[in-house]
Structure formats: structure tokens, C-alpha cells
Structure I
Amino acid sequence: MKIIKSINNNIVSCIDDAGSEVIAMGRGLGYATRAGQVLEETRVEKIFRMNTPTQTERMKELFASLPEEQIELCTHIIAYAKETLNKKLNQNVYLTLTDHIGFAIRRLQEGMEFHNALYTEVKIFYPQEFAVGKYALSLVRKELHVTLPEDEAASIALHLVNAQFDTSISETLRVTQVLHDVMEILDGCKELALDPASPYYDEFIIHLKFLALRVFSAEPETRPEENFVTLIRKTYPVEYACADKIIAYLEIQSNHPVSDEKRAYLAVHICRVNQKNEGEKNE
């Protein structure tokens, strides 16, 4: 690889062997370098390959504007997230999350207080990502001596969710708000008594989350299993009626049709966490 430009003492932009521009990070990589110089690849600790040239330009501008310790810390957080979540994250997360944390620190230093309106929903629907967000706050406090508000753990979590599903942050926020509304619909189903202590509750929350994400991504519908749908509708009429309300709401919000099969599977998940069915489940 050949160096194009030094961004700071530890980061340079380069041309790789395929002719694409990448950003390389490593201790002292950018110190006393010049354009056209061959990069010592044994010194490279991390290479950022962005999805588009525009993202690469934005990354270079961002890295040039931030203290080196903030960049290294954000890279560490993302590496920790990949390992902890065991999920593939879109490369764009290096741009969006680093930018967000840098802005959050600057906002705090300027005395601007921020509250995440979806804090509770993020804790419920994305507990693993929220835990990574909490870890990130502890790392910022330890390494940078900056105490960010706990709401930022939820904001960091949303960026990680966004990176997993390759959606925009606005779409992730929208889906999270929809999940909040779905929980209110469930609360309004008076024939139900959902049990958060149920061993099936976490599975139920995960099902809701992925159902909403699939609906909003307009995932192609499969041909419904009519016999299965009919069986669930007859066996669990209360749960199916509640599932029908939720699906109707999702169809309105996403402007996409949802199959009866998804209604039936949602009804099954509702049944498993409905306390009023405990006797039936234990038979």
C-alpha cells in the first residue's frame, strides 16, 4: 500500500493493491511520512475499508477533527461490541459511532444536556447492545475522564443495532418507537396478563423486535400455512385477536402487508407469556 496523506500521527490514508482508498491506523504510522511512500504493513493495527468514497472522505475529515485518544477508544468499543454481540457490524459504524461519541463529549463540555426519549425501550428490546453502551460509558470515564449521562448508553446501543441490520439510524429509531407502541397495545389487551418473569419473555421480546424489523424492511412474504393459521386462531382466540391488533398497527406504520402466518406465530408467542394460560401450559 502507498500513503496518500497523513491524517494524524497514528492514521494515514492509503491506496491498497486493488486501487481503493483505505484508512490505516497504527502507532506512529502518520509521523514524518510523505505522499507516495510505501506503508510498512507490519506496523498497521487496523484498516478501515468504507462502503463508498463519500464515507471514506467523511471518515478522513472526522479523524482529522478528533483527538487521537477518542478515535482509539471508539475503535476499542466497536471491537468489544463485535466480540460481545457476536454479530457482523456494517463498516459505517466506525464513522457513525465515533462521530456520535465525539459529539456527545463536546455537547457535555458545552453544558448541553441530552435525554434519550427511547431509553426504556432500548433497555427492553436491545439489552445486549445496551450493555455494550454501558461498557462504552465506563471506558470513556476511565480513559478520557469524561462522565457521559446514562442516556448515552441507549444512544450507543441504537447505533450498534443500526450497524447490525444495515438500516439508517432514523429507521432504527422509528422501529424502536413502534415497539414502544406495540407494548402499549399489549397493555390494552385486558384479556391478557403478560408475565415478565416467564422463561419465555425474553424470547417473546426478541420475536417482537425481529418481527418489526422484518415488516419495515418489506421482507417478501411466504405463502401462509392455512391449516396452521386456522388452528392457532381457533385454539388461542384471545391471543390471536391481540396479535391481529398489533399486526394491523404494523401494517399502517410500515405501509406493508403482513401475512396471517406472522399473526399466528405472534399469537403463539403471546400465549406463552400469558399468565392466564399458566394452567393450560403446565398440563
Structure II
Amino acid sequence: MASDQSLQAHQGHENESVWMGAKEPFKASYGKLMMWYFLLSDAFTFAGFLIAYGTLRFSSPTWPVPDFVFSSLPGGIHHKPLIFVTFMTFVLIVSSVTMVRAVQEGHRYNKKGVVFWMLMTIFGGLCFLGCQAWEWTTLMGGENMSIHTNPFGTHTESGVYLEGDGHDIKAGDAFHAHQTYLIHQHNGEWAPLKYKTESGLIKEQQFGPKAFGALFFFITGFHGFHVLSGVVFLLIIMINVASGVYVQRRNHYEMVEKIGLYWHFVDLVWVFVFLVFYLL
């Protein structure tokens, strides 16, 4: 009888230890485990958006060519495909490296090191957001793309233009099938150009699929919101580190590790966004 009571007491104590957090599942703290659950659910959300974009992209007969759409640089420089967005991607990847350094300094209990590398990560995030703001401003203000309008059309067959747009296209310029063009505005009105196809038909430039603009702004904006949220959380945690808040805690700099997981996730998602929107 005594042995049975002792066994029951031991089992009760063991169960209490499990539920009270004495045993960490997968050798991860409760906070880290919840962060992983959140990131997993967020990954499914982004995957759904990107799969939807890919489905529309490959089911549509025409789609804007990324090399043409994303070919501008600050300073009025054009026809430099994907250079700017490649720079944006590089900045975000570098910020992920600085976040790794912040976590390493946290393991060494080096408060100054943590603050410095988190500050570098924040700078990288702000730089990325600034680049994305410029890209959006160029597409919306300079090229008049919106969630409702896509002025980037694509030719379905080769031909020659019968008139120019005062920008890059002149009357008599030839084009080939699957070449993307931009419909410009004159005095606030759209001015699509007429052209003659190889088959002898006279046609007019048509707007591209609306889904391109809508999905581009929605998905990149959704990701940008994650970056902005990460910058805010990084700033708050960095201030707490500098104030010595985490020094007295049992898990010390675990909060830095958790925001590090989030930041690496945001960087990884951008790699897929870059692949789907800018390379396919």
C-alpha cells in the first residue's frame, strides 16, 4: 500500500512537472515553441498567396515580363532589369546575418554587442522598407499601376508600331511576340498605341491582367508589413536589452532569439517572393 501511494505521488509529481513547464518539448522553451507555431501558420498564409499568384501567372495567356516592369533605378535610370530589387534582397539577407550576430552576442551575455548588432539589423530593415517605398512610388506615380489597373501589356505576336509614345517607342519600331510594353498617359488620359501585326492586322495596345498589380501590391505589402512589425519589435527589444531588463530573467536573452527567428522567417519569405514575382 505504501509503495502504491509512493508511485502515485511520483507520477503526480512527474505530470505536474510536465504541465508546469519543467520539461521542455523538443528542447525548446514555451515561448520559442509558440513562436514556431506562429511562423508555421504564417508560412501557410504566404504559401497560399504565392500559389494563387503562380496559378494565375501560368494560366493567363499574357503576363508582364519582370525584366521590363522592374527595370528602373533611382535617379531616372531605366532599362536596368532587376538591379534594384536584387539590392533590396541583398540588404535583407545582410540584416539576417547581423541578427545572427546579435543572438551570438546574447549567448555571450554581451549587452553592448547585442545592442550594436540589433541596431544594424534595424537599419537594414528600414533600408529595405525605404527601397520598397521607392519601388511602389515609381510603379504607382510614374507608371500609373494600381490594384485596379495594369498598364503593362504583352504582345501575342510580332509586328511594327504605327505611332510612337514620345518615350521609348517610335513609329516604325519593330517588336516581337511576348514583348512587354507600357501604356502611357497624356494629359491624364490613357494613350494606347496602334500597331500592325505580322499577319497584317491593325491592333491597339491592351492593358495587362489586373491580377498582376493587385497581387503584387497585396503580397509585397503584406510582407512589408511583416518587416515593419519586425523593425518595431526589434527596436523595443533593443531598448530593453540596453536597459538591462533581460539580465535579471532566468532565460536572459531568449527574447532576442525569438525575434531572431521571426526576422529570419521574414527574410526567407522574401526569397520566395523574389523568386515568384521577379524571376518567373
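Throughout, read-outs are computed from the coordinates displayed, never taken from laboratory work. Keep in mind that what you see is a predicted model, and the values were worked out from it rather than measured. Cβ atoms are built from the backbone, for glycine too; each structure is taken alone.
What the table below lists for this structure:
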quantity	calculated
Top of I, II by relative contact order in percent (Cα under 8 Å, 6 or more apart), largest first	II
Among I, II, which structure scores highest (criterion: volume of the Cα convex hull per residue in Å³, for residues 34-169 alone)	II
Among I, II, structure where semi-axes √(5λ) of the Cα gyration tensor in Å as derived comes to 45, 21, 15	I
Value 7.3, calculated as distance in nm of label points 7 Å out along Cα→Cβ at positions 114 and 202, assigned to which of I, II	II
If distance in nm of label points 7 Å out along Cα→Cβ at positions 178 and 210 is computed and equals 2.8, the structure in I, II	II
